[in-house]
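Have a look at these structures, which come just after this line.
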Structure 1
Amino acid sequence: MNNIIQVRNLSVRLSGTPILEDISFEAAAGEYVSIIGPNGAGKTTLIKCLSGIYSNWTGSISIEGNDSKNLSHRDIARLQSYVPQAEGRMNPLTVEELVATGRYPHLSAFTTMTKGDFSAIDDALERTGIQPFRKRRLNSLSGGERQMAFIAAALAQDTKILLLDEPSTFLDYKHQAEVSSILKSACRDHGRTIIAVHHDINMAAACSNKVIALKAGSIIFSGTAQEATDTTTLKKIYDTNFISAFTSAHPLPLIITGGDT
């Protein structure tokens with residue numbers, strides 16, 4: 001598979017404090033890469049570097065063969081879409097208006113949306129199951145419904161790469177399952193490359209081709225979902241014990257925290 005994102009020797013300091021140190025990895029076209037790790041490991045910082053929000057880093061990030069340092073914000077938005085953490089986003093727009101913002105990187109200053117743009121919006125609303133809410137304001141929706149709207153905006157952006165920062169955090173089990181299904185479909189059925197920060201190890205393992213674990217700003221593990229669910233590996237990442245529970249319904253074990261370290 002061809003690598004669509006390549007990160008080499010990425011390091012970040014914020015207010016003089018090292019946050020990421022010498023991060024190197026790649027994501028192939030159509031691959032789902034999950035980033036896991038304890039709080040404060042640098043996961044959100046990494047996603048913000050990839051998305052172009054942070055630019056004060058050293059090293060290199062290549063997106064579809066382009067040096068990201070040479071790309072404008074509009075250029076980056078045409079190549080990849082970004083869904084930030086869900087907490088605290090109370091936008092006054094309607095669902096349809098928010099999803100339409102995903103088309104703006106493809107428009108020039110003097111053009112209006114075309115039939116193709118409206119088709120992309122309708123398709124994104126349909127794929128996320130929020131077509132019935134298209135005229136409702138975001139602040140009238142539940143947290144899960146709002147998160148679906150932000151994911152729909154990212155899908156409407158119609159990029160080959162989706163970056164997501166904890167897309168299912170704060171959601172109930174139903175909406176977690178729906179988010180997982182939508183993202184796996186975007187990857188498997190539509191060929192999107194997904195790099196997502198996941199707080200939930202089980203969701204990360206269920207979705208991913210590759211799992212990368214950060215700890216104290218460095219990569220401590222990179223491997224398959226099967227390898228990532230090894231309890232010895234997880235203890236090394238999180239400094240706590242884990243229990244594997246195997247079921248006939250799924251090839252990977254269910255991971256449960258085991259308490260005492």
Structure 2
Amino acid sequence: MAATAFDLTGQVALVTGAGGGLGAAAAGALAEAGATVLLVGRTAAPLEALAARLPAAVALPLDITDEAACDAAFAHIEAEYGGLDILVNNAGARDRRPFADFETDAARRLLETNLLAPFHLSRRAARQMAAKGRGRIVNITSIAGPISRAGDPAYTMAKAGLEGLTRALAAELGGQGVTVNAVAPGFFATDANAAMVADPGIADWLARRTSLGRWGRPEEIGGAVVFLASDAASYVTGHVLFVDGGYVAHF
């Protein structure tokens with residue numbers, strides 16, 4: 001029974017920001033668990049390359065900040081697959097600058113990708129899930145939601161908002177059979193962080209700052225996403241699961 005609870009065979013999942021990094025790792029884990037995975041990103045080539053490596057995946061190039069394009073994509077999903085079962089809101093943007101140097105328009109652009117796009121995608125997904133009486137929404141937030149550091153105000157604001165949205169949607173959608181949870185990653189050795197990963201000073205700092213003393217590997221995000229997307233987490237909603245090597249817990 002425990003093993004079958006993690007089986008996602010027959011379910012349709014959509015992962016945003018699936019072209020690389022944690023999104024690609026999450027998509028791979030969902031596919032390995034049996035789901036048909038729709039890979040969303042702005043650039044087709046990396047999505048198509050990943051789709052070719054996974055057992056059941058389809059590239060779906062899409063700008064998630066374009067509401068009309070997203071509406072059309074969800075209409076296609078309903079017609080082609082009968083609706084969505086799992087949504088993973090992973091796509092995000094980063095703009096590290098001091099608060100005094102941050103223009104309002106720059107903050108607005110970051111919020112469009114990191115918070116408003118997940119809001120709209122979740123709304124569309126929830127309609128299809130409610131019609132089935134079951135669904136899973138998993139938001140990829142960050143340890144920058146509950147804690148912060150100087151020089152990163154808009155990202156922290158957006159991720160804290162996404163954490164709040166997770167709780168709000170859990171409260172609103174639970175009666176429709178839809179659970180809404182979040183995964184909050186810590187420091188992961190993705191391509192986007194390559195310069196930081198190569199810095200021995202940061203490696204030394206992480207060795208002291210995290211309980212496990214190292215960078216996370218991208219594939220280590222997959223188990224948390226599959227768990228929250230599966231029947232194994234059927235009584236879990238409104239929860240933020242930290243996958244951070246003990247960073248937040250470590251004093």
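Each reported figure results from applying straightforward, stated rules to the coordinates on display, with no laboratory input. Just so it is clear, the model here is predicted, and its values are computed rather than measured. Cβ atoms are built from the backbone, for glycine too; each structure is taken alone.
Here semi-axes √(5λ) of the Cα gyration tensor in Å, for residues 137-192 alone was derived from just one of the structures 1, 2, and that gives 20, 13, 9; the source is 1.
For which of 1, 2 does mean projected area of the Cα convex hull in nm², for residues 73-208 alone, calculated from the coordinates, equal 9.9?
On the way: 1: 8.0; 2: 9.9.
The read-out was computed on structure 2.
When relative contact order in percent (Cα under 8 Å, 6 or more apart) is calculated for each of the structures 1, 2, which structure yields the highest value? Please list the in-between numbers first.
Numbers: 1: 24; 2: 20.
Comparing 1, 2, the top value of relative contact order in percent (Cα under 8 Å, 6 or more apart) belongs to 1.
Suppose mean count of other Cβ atoms within 10 Å over residues 49-56 works out to 15.0; of 1, 2, which structure was it derived from? The correct label is 2. Given a value of 13.6 for mean projected area of the Cα convex hull in nm², point me to the structure among 1, 2 it was derived from. So the calculation was done on 2.
Given a value of -9000 for helix-only ellipticity at 222 nm (-39500 (n - 2.57) for each DSSP H run of 4 or more, over all residues; to 500), calculated from one of 1, 2, which structure does it belong to? Write out the running numbers ahead of the final one.
Details: 1: -9000; 2: -12500.
Of the options listed, only 1 reproduces it.
Taking distance in nm of label points 7 Å out along Cα→Cβ at positions 9 and 185 as the criterion, the top structure among 1, 2 is 1, with the largest value.
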